[in-house]
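Take a look at the structures below.
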Structure 1
Amino acid sequence: MQLAAGLLDADPAAAKTLLEEIGRDVQHALDETARLAHRIYPPLLETGGLAAALRSAAVSANVATRIDVEAGAAYPPEVAGAVYFCCLDVLERAAAGSPTAVTVRDEGGELAFEVVADCAYSEAELLRLRDRVEALGGGLTIRAESGGLTRVAGTLPLSE
């Protein structure tokens, strides 16, 4: 900004060009900050619930996904967040054009979820997913199935 201020009298066109560049840089920084905030905790998870957040994630990932989540169900934020981020991870790895399915259901005090997609994981990536779920007292299994499909299934307690 100081450089642009110095150019105002000497070269107004250069000052204008510099200010436009600064404006683009600021907008880019704001957009990146919003994306980061969304990755930390998507606002739709709180305002629209897990089903709406998962549908939005599938659209953003550009993956045709069948999503089956109990309508109107409210889950503790940390549990909903863990399920959302595990499902998001699978959706973002899913092969374009492959059918993907997400199921979330309350099973007697536990929230069970399952994602089936055409995707692959390394051991380090699997450990990261497993750690996220186990940190909340849950369990996670990941199985390779025929046709290149991967089944990620987990359960999380709904109360301690």
Structure 2
Amino acid sequence: MITGDSKAVAESVARRIGIDEVAAEVLPADKASAIERFRGGGKRVAMVGDGVNDAPALVTADVGIAIGAGTDVAVESAGIVLVRSDPRDVVGAIELSRAAYHKMIQNLVWATAYNLVAIPVAAGLFMRWGIELPMSVGAIAMSLSTIIVAANAQFLRGLKLART
């Protein structure tokens, strides 16, 4: 944990949430430098912040996460803004982003496979073998494909996010 707060406060918070490594009383530019060092090691870095002093680090991180009640500068600098002012929601945001990514991959695979079959059939490339698709069937199949992708995305609504 890297914070501009006093060492006593930082260590107390770190102890409560299970963080072993703490750097306290860190200046804003030093936070951004620390993030650059982590990124230089090939790691992806997320930064959670709420103040003006966090803005440089939020911009530098791969993912900047602002606490909802944070300053306008922090909110504008971040890629994600937590609606509530509860830093524990970061875990839920990460889970949701991973689930959404997996859902996008599923939909991309479905749409690619569907189009690899449907486009050649619709173009009449298989007519010499007796495979022909009437336009009405093609229109219905295209609509069904769209419905399948949309319905698959709706499964994200049922996702149970971690809440500590």
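Taking FRET efficiency 1/(1 + (r/R0)^6) of positions 10 and 50 (r between Cβ atoms, R0 = 41 Å, to 0.05) as the criterion, which structure among 1, 2 has the greatest value?
Once FRET efficiency 1/(1 + (r/R0)^6) of positions 10 and 50 (r between Cβ atoms, R0 = 41 Å, to 0.05) is worked out for each structure, 2 has the highest.
Can you rank 1, 2 by mean count of other Cβ atoms within 10 Å over residues 98-105 and just name the one with the largest value?
Answer by largest value of mean count of other Cβ atoms within 10 Å over residues 98-105: 1.
Quick one: FRET efficiency 1/(1 + (r/R0)^6) of positions 2 and 74 (r between Cβ atoms, R0 = 35 Å, to 0.05) came out at 1.00 when computed from one of 1, 2, so which one is it?
Source structure: 2.
Work out the source of 23.8, 79 here, i.e. which of 1, 2 gives that when Rg and Dmax of the Cα atoms in Å is computed. Present the calculation step by step, with values, prior to reporting the outcome.
Values: 1: 21.4, 73; 2: 23.8, 79.
Value 23.8, 79 for Rg and Dmax of the Cα atoms in Å corresponds to 2 out of 1, 2.
Computing distance in nm of label points 7 Å out along Cα→Cβ at positions 66 and 146 for each of 1, 2, which one ends up highest?
Sorting by distance in nm of label points 7 Å out along Cα→Cβ at positions 66 and 146 in descending order puts 2 first.
Coordinate-derived values only; no laboratory data. Remember, it's a predicted structure, so these values are computed and weren't measured experimentally. Cβ atoms are built from the backbone, for glycine too; each structure is taken alone.
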